[in-house]
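Please find the structures below.
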Structure P
Amino acid sequence: MSENSSWPQFVAAHAEGGVLDGVVARVLPFGAFVEVAPGIHGLLVTGAAEVPEAGTRLPVRIERIDVERRRFSLVKA
């Protein structure tokens, strides 16, 4: 399933405040991208001391969804 078809399905099935299980895909200086569904990545914003390692599985909560820009932010659940 391509990202173009999976994004609308993801948004229809999930809302802000929802908790998901994800895997850290990429770590950045300001947080990490977490894959919560195949091809669907959200940004987990963390403090410098809290950044998880790539490959870590963790529960996350959807903090904000920006439907127009196809982005969403996450916090640790």
Structure Q
Amino acid sequence: METPIIKIGNSKGLRLSKTILDKYQIKEKVELILEEGQIILRPMESPRKDWEEKFREMANQQDDELLIDDVFDDENFEEWS
């Protein structure tokens, strides 16, 4: 399929038809993958999809403890005042 590159402000872009957007379930963002001699556009899912459920599972399995202290012994909070 041939499609023109269009001017968008100071940049250039590619216009995707509604048919393509619907067929590949493209919403707001795509992942741009650069490979040898080609550019691949992939629909992007919500980056934090299902996090709430996964955090709940971790808590139920008691696997949600901090790996490092959130305050270090040598921290100086006065410099933030």
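Some notes on this structure:
- Once mean count of other Cβ atoms within 10 Å over residues 15-22 is evaluated on every structure in P, Q, the highest one turns out to be P.
- Relative contact order in percent (Cα under 8 Å, 6 or more apart) from the coordinates reads 31; which among P, Q: P
- Entry that produces 3.0 once distance in nm of label points 7 Å out along Cα→Cβ at positions 7 and 23 is calculated, selected from P, Q: Q
- Cα extents along the principal axes in Å from the coordinates reads 60, 38, 27; which among P, Q: Q
Read-outs throughout are calculated quantities, based only on the coordinates presented, and are distinct from any laboratory measurement. It should be emphasised that the depicted structure is a prediction, and the values quoted were computed from it without experimental measurement. Cβ atoms are built from the backbone, for glycine too; each structure is taken alone.
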